[in-house]
1. Quick check: -20500 is what I get for helix-only ellipticity at 222 nm (-39500 (n - 2.57) for each DSSP H run of 4 or more, over all residues; to 500), calculated from one of I, II. Which structure matches?
2. Suppose you compute FRET efficiency 1/(1 + (r/R0)^6) of positions 93 and 117 (r between Cβ atoms, R0 = 25 Å, to 0.05) for every structure in I, II: which one lands on 0.10?
3. Quick one: distance in nm of label points 7 Å out along Cα→Cβ at positions 61 and 77 came out at 2.4 when computed from one of I, II, so which one is it?
4. Once distance in nm of label points 7 Å out along Cα→Cβ at positions 101 and 125 is calculated for all of I, II, which comes out largest?
5. Please state which of the structures I, II yields -0.44, -0.50, -0.63, -1.05 when log10 I(q)/I(0) by the Debye sum over Cα atoms at q = 0.11, 0.12, 0.14, 0.19 Å⁻¹ is computed from it.
6. Computing relative contact order in percent (Cα under 8 Å, 6 or more apart) gives 31 for which of I, II?
Structure I
């Protein structure tokens, strides 16, 4: 008991870190996290559709080739545009993986079954040496 009283701050940090690590699992992630290499396999083998949920300026600055741009802020109003992809695997991404996780949860509630969140987002994609497209817009 004395140990707990002397190290309460340290114990709090350990518990807080554990909760932070487990939070995505506890929050009920909507999609399976995939690495850039796994995403490439899904695109090549299963004809996965890529959905970019970043905002307009981020998308214009560079996006995955063939990505459909649906900002997270407009996802609920653009669901009808995504219905045609309901039976395909979807790879959803943002800058780092946080917004795409929220998008995956929303899409899962709408009946999209094969959802994949690009772990680390476009930053991980670029970091792995994969190409991005900077010209033109895919809608």
Structure II
């Protein structure tokens, strides 16, 4: 017998509802890894961004993670308070600060990133690699800012 939806078939026809439910379920898989480290998914994403792209100006982080500047500042404050990242002076503009991943932040990512990646594979296991690539493309198109 095929899997039955956990909610009304009428709601299954509303893409926004399905997308939200998929995001919630995906987040639950990742939170199994991040929550024991007292990290939200947004905080974890910021750490991943800094690891992948190096030091970033706060405004650049805001644009790249799609959060407003106030939310980014609060997140940076919290992560800096935990020693996972730090602010440094911008090399060319002393009014700005760069945000840098610390050794502690890098160690946390080194420990947890394989687990987060595994959680993603487990969540998307029903989709083939080409389907996952297609979904990634669709979601990228939907989330681009103009």
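1. Comparing all candidates, it corresponds to II.
2. Numbers: I: 1.00; II: 0.10.
Attributed to the structure labelled II.
3. So the calculation was done on I.
4. Details: I: 1.9; II: 2.8.
Evaluating distance in nm of label points 7 Å out along Cα→Cβ at positions 101 and 125 on every structure, the highest lands on II.
5. I
6. On the way: I: 31; II: 21.
The read-out comes from structure I.
Since every read-out is calculated from the coordinates, none of them should be taken as a lab result. Note that the structure is predicted; figures quoted are calculated from it, not measured. Cβ atoms are built from the backbone, for glycine too; each structure is taken alone.
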